[in-house]
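Take a look at these structures.
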Structure 1
């Protein structure tokens, strides 16, 4: 076919958004504490997740895809910045009143999309701090997530089990009555305010550890809160509330008379504690609240897909689904999760989980879907969420700083080439381990073997090496039989981390 060349004058007269038309919308869905074994796409049969499975079976299904950390705040930091979280001091699980962790001057994924002409939004779980410390929740909070590249935000400030139990929209607490100001403390209770210890009769969901402060909706939380009654969320309505915000955002973007693409981060709160499903999902799975909120999250994904279809956006929207870290059962409440493990293994046969250096700490569900553009493929290559920054940068024609830890692997994420990482550093609560191809190296760490959640932490007495291809459950240490490989990986780990 003969190529038709336009005169220079004609090219100059084309609409300025012509290049942007070639760029897809991008939706990044990150679940909270969802394990490798929690989605049926990987073979488990105890919980059905047909909508999440649709992404896995219709796109690239990664079997060795990882979060950047085994805990939430560091994981999300690595996701949005493309940097190893352990390289930045103070990147750990944040309280609900922590200042914004990412500097407004820092390079971020949403800023990259803005630079490419995208409209950007963040809706749902955040847990990267807000403000500058000593937050006044009754005024506009600055800097908010809007300062690091999001045009619109509606966020849970920290986690569902921490105060304040309010939504923050573009830096303002939504629905706040100025005559009932919010006060928050992570040190002292406010006079006259009931806690789980002082008024156990008000508790509807029993706490098991660490969640015995202010009681909101009958649920004891971490931290103390007073006021803001009209603004407080209702836990069983959270999934629908956040989904409605997502719908409203999509409706608004498609009603605008431009071809500006959008980047949407949708932070699901499930299956993080407290697990309070809507009545439509309560009892659905027979596996208690944890199973039911996973079914609820799957429904949310299905509703989003249906919305995109109705709007005619599905073939122009790249969807990425993953989780911030591995699973945990009893993370502060007595809700039957421990007992459900007899019927359902959230780790999918792996070892460890949230907080752990073992593989289930960071190996999570990881799917990339783009209808009509990605052919279904199962990839066994090693990939990390932090690689999305450089890879999506290439997709939208943006350069990223060469100082990032993010690796460009767009062809892998689009299922066009089977190329993964050769190595990466794994982090869990400040402790580091190392992956090299199919091998997992864990340095010695002092401390308990298990934490209060009953997850194995990966605190080993001496250097430990596993072949995950031959031994995915990490049952057999091969250091004695592979001394040369051990020396090689120790050297690479120390060169990569300085430890």
Structure 2
């Protein structure tokens, strides 16, 4: 009788033991990668074998979006689940800006942390640190650790903005206290040369702006003095971030973990490591795309080596669409060699047209996702609600006001994603079904495009469909005014 009871107990436990554990989650957010920049998205000249392998093993979305066509608002929306245009001060930040995500509000890392995940961020931050008048020589808070991350290894802003240092958790890495850092975006500090006054010292010439303090022969936005021992080397930045990401995975391999890896590639200044320089055949911009691909390959290899790949959900995307000349004379335009960064789309980074926010969007989870291609409308802003559902957490009513649970679409289990999406680039445009509305502005009338027939937005059909223009204009105004688009419970 005891044996029978014991076997019955084992059988009762079997389903629970066989149930898949919570997956590890990795978001790899590239910078300025366009819809047509990857082989799996149609590129033929630039080679991206690791990203192509990621796409082949999961879902490749043809209608995946960043939440904004520029970096800071896009990253804000991803982590908070709120359209950045709802909140003042979420425009492109200077390198000395205060933190724009309020500590204590629900965020993607804090929600996953509450579900038992170890959380870490590596790479580009660009969401501010501190509360203003930050002393770079002391403890830098609030920052990533105050909004839900257990660990952080970041660059404070961007590669073309000072301070040109890494921050680990709450302190500048490698800082010599005898050489304190000063940073200003209001006036020059110290006596270091600038791109404006000393163009003969530039190793990378300029096309516009970026003419302040010189660091490693490249002039940046903003003024900086001191901190020489702590300054990064541009050529090794991708390797540094990749190494730190792999170290996080190794340390947290017993899981579950959430890693937000925000690469600097392929943002300006584009300075590939010598092993990638000149290798793409499409100039420096192509070289750093292939450097990005190698970084992704190293992360995937670490998952394979640690036997974590099967139960790790990897999402790859970009913070906005592509830009060629963004201030530095790096040959991005003249060296394209037939490469089309936006693919068939109209627009660029900073644009309300599709290429501004429609970007590569890949999701792989071998234990759950069957490989394929999806036309579902999905957005990075939905990762908060979707991953909360995946982790078994209910969102509070105030959390993620614009984040929708599209988990079935992300897993390839449904062809339906969002019903509508507000695209952002200074102003707002609206997607609903096959229709795209670019509202009327002082510079011109409203434009309406049927993307099912005209993906490149070449001809407005607003005059032929005034009722659709009216309906979508009213919906956009409603979404702007009501303060949220996620239905209140």
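Quick note: the coordinates plus some simple rules give every number you see, no bench work behind them. Just so you know, these numbers come straight off a predicted model, no measurement behind them. Cβ atoms are built from the backbone, for glycine too; each structure is taken alone.
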> Looking at structures 1, 2, which one was distance in nm of label points 7 Å out along Cα→Cβ at positions 55 and 127 calculated from, given that it came out as 1.6?
Replying inline: 1
>> Starting from the value 4.7: which structure in 1, 2 was distance in nm of label points 7 Å out along Cα→Cβ at positions 23 and 183 calculated from?
In response: 1
> Which structure, out of 1, 2, was Cα extents along the principal axes in Å calculated from, if the result is 88, 64, 44?
Replying inline: 2
> mean count of other Cβ atoms within 10 Å over residues 279-286 computed as 15.0: which structure among 1, 2?
Replying inline: 1
